[in-house]
Structure I
Amino acid sequence: MSPTYKRVLLKLSGEALAGTNKTGISPDTVAEICREIGTVLAMGVEMALVIGGGNIFRGLSGSAKGMERSSADYMGMLATVLNALAVQDMLEKQGYPTRVLSAITMQEVCEPFIRRRALRHMEKGRVVICAAGTGNPYFTTDTTAVLRGMELKCDAIIKATKVDGIYDKDPAKYSDAVKFETITYDETLARHLGVMDATAFALVRDNNIPIIVCRMFGGDIRRAVMGEPVGTIVRND
């Protein structure tokens, strides 16, 4: 069977890279994540990644503690670069060519994000890791994921999380939480489910790119790419 989605953008939280720790980068966890990514790449799917920075520094929480919001957000962007380099290193150790493209220029470390260059890398089978957010404060990595997904003409955006989809309430706190198989962008916003921020949903809704929320491990990412019923699909209809 051929994959349903030929080109995808995978959004990972920074906290995921910390593993059982609350902060930092766990090499074992990064290796496990990269093996999951490898199962998708092995099918010939073109892939871009956007990784958060919450395991190192989160701009919004820094701002809440008294830092100037723009400064805190720039620190968060730099944290995403550290995570991108960690994932790049592990993917290449596993035999997958990658390129880190940053929205903030740092030529000694990675390439600047140029849309046409990113598209060309993907066409050549390289994993494009988009770092430093949009390069602007006040925008989350969720918004970055949607923006890059549209710029790179991705067929779907996959948000890999600790849970297996979107629920009407926190399944970790409520045993009667109900999982959605599909849900619309408008309903997700109206219910305040917190899957992505409103800016990200506004962007993706207007362009009708499906968002698939699924587990990070257990093969769910591969199954989502194959179009199998896994996780929750957010779309207009």
Structure II
Amino acid sequence: MIPIQDSTPRHCPPVATWTLIGVNLTIFLFETWIPEPLLQRLFYLFGVVPARFVHPDWAAWNGFPADSLWPFVTALFLHGGWIHVLANMWTLWIFGDNVEDAMGPWRFLAFYLACGIAADLAQIVANPEATVPMVGASGAIAGVMGAYYVLYPRARIVLLVPVFFLPFFFEVSAFFYLAFWFFEQVFSGSLSLGARAVGGVAWWAHIGGFLCGVFLHRPFLAVRRRCGPGRDPYRPLGFSRYSERY
């Protein structure tokens, strides 16, 4: 199921969302220009390799810098291919603007990074022996989806479901779609436990990011925001406002 659009109108330009998409795409274009051996080195140095943080002796033996925590942030801006980056940015575009609307750009950016770091930690806890780098924004975006799940449960999501190369479109509630997506991650993540060096999807990063978004979004909500003409600049932002909208 591919989300196409949502029904939630936004009131402010999603500056932080646009910026994150632009930065991710720019960095990915840079990735396409560098040689493959250098790209692999880049992923290992700036991606999150769980064993690097769990086994410092192994990390030192393999030449990782000591005591560097930057990969928890830099990994969020690296992607492994066109499908990876475009799928992530498309999902961020659909859900990010409305969550940013509720938080404001700076709070949203801090929330996004916090969810990404929580996602990295969740993957390390679930698979501490993994020796391949984890890269991508999907953990942080899962946090955005978790916040959307709470703030806009009755929003409508238009989904594209390809069946034998024929496109079918369905409209479901955000509550249903995001709950289904989350339990799909839990199921797949449970099957992936114990994999040491095999690459693939970091399911537990998705789970950790989503739960972070669900439970930790409240402190990031803006109480008052000023926006463009036609909007009450002093109308408080909160759960009741969103529950009234649908």
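Laid out as a table, the results:
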| read-out | value |
| --- | --- |
| Which of I, II leads on distance in nm of label points 7 Å out along Cα→Cβ at positions 95 and 119, largest value | I |
| Winner on distance in nm of label points 7 Å out along Cα→Cβ at positions 55 and 79 once structures I, II are ranked, highest first | II |
| For FRET efficiency 1/(1 + (r/R0)^6) of positions 7 and 175 (r between Cβ atoms, R0 = 30 Å, to 0.05) computed as 0.20, the structure of I, II it came from | I |
| For 0.50 (FRET efficiency 1/(1 + (r/R0)^6) of positions 31 and 159 (r between Cβ atoms, R0 = 30 Å, to 0.05), calculated) the corresponding structure among I, II | II |
| For mean count of other Cβ atoms within 10 Å over residues 103-110 computed as 19.5, the structure of I, II it came from | II |
| Kirkwood radius over Cα pairs in Å, for residues 87-134 alone - highest-scoring structure of I, II | II |
| Given 26, 38, 27, 9 for P(r) over Cα pairs in 10 Å bins from 0, in percent, for residues 167-206 alone, calculated: source structure among I, II | II |
| Distance in nm of label points 7 Å out along Cα→Cβ at positions 191 and 223 - highest-scoring structure of I, II | II |
| Computed -18500 for helix-only ellipticity at 222 nm (-39500 (n - 2.57) for each DSSP H run of 4 or more, over all residues; to 500) - originating structure among I, II | II |
| Of the structures I, II, the one that 50, 49, 36 was derived from, the read-out being Cα extents along the principal axes in Å | I |
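Readers should treat all values here as calculations from the given coordinates under stated rules, not as data from a laboratory. Owing to the predicted nature of the structure, the values given are computational and were not obtained by experimental measurement. Cβ atoms are built from the backbone, for glycine too; each structure is taken alone.
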